[in-house]
Structure P
């Protein structure tokens, strides 16, 4: 239930990507997909999807967001979001 040109933002498990893309097909375009990793050497734990209702623009697969390092520290990007209020832009 979204108005034309409305933005949709999802955070989901990576194993649901195919199902989500199937559900969005024909309804949302300009999809931007970014994987989220717990650390640089692990598989994605979540995916971020952003789309525009009614758009026919192509899909983009973006670089992933790494939450932290095996040492336990947050990555610089995540620190900026959590501590400095920086926006996460897809």
Structure Q
């Protein structure tokens, strides 16, 4: 239960940070369109992730699905940090 609370808290924090960055960094005339696309990606990402995890679990087993999903997440974070250094330079959101 403690892990679920921690994960939920971290997820909410990431949503607040992403929403703030989208609102602050998007030009005024594009804000509605960018927010709509952002909402579309957020709304579909959980369903696509669940489909992918279920597909991998069906073919390779649930343990492989969880482990490969975790490794894949870490790889994506490292690649984003590597190819988008400006994301690391934002610093605190005041």
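A short reminder: the numbers here are calculations on the coordinates, not readings from a lab. The model shown is predicted, which means the values in this text are computed figures rather than measured ones. Cβ atoms are built from the backbone, for glycine too; each structure is taken alone.
Values as computed for the structure displayed
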{"read-out": "Of the structures P, Q, the one that 4.2 was derived from, the read-out being distance in nm of label points 7 Å out along Cα→Cβ at positions 38 and 54", "value": "P"}
{"read-out": "Which of P, Q leads on distance in nm of label points 7 Å out along Cα→Cβ at positions 6 and 78, largest value", "value": "P"}
{"read-out": "At a computed 8.0 (mean projected area of the Cα convex hull in nm²), which of P, Q", "value": "Q"}
{"read-out": "Computed -5000 for helix-only ellipticity at 222 nm (-39500 (n - 2.57) for each DSSP H run of 4 or more, over all residues; to 500) - originating structure among P, Q", "value": "P"}
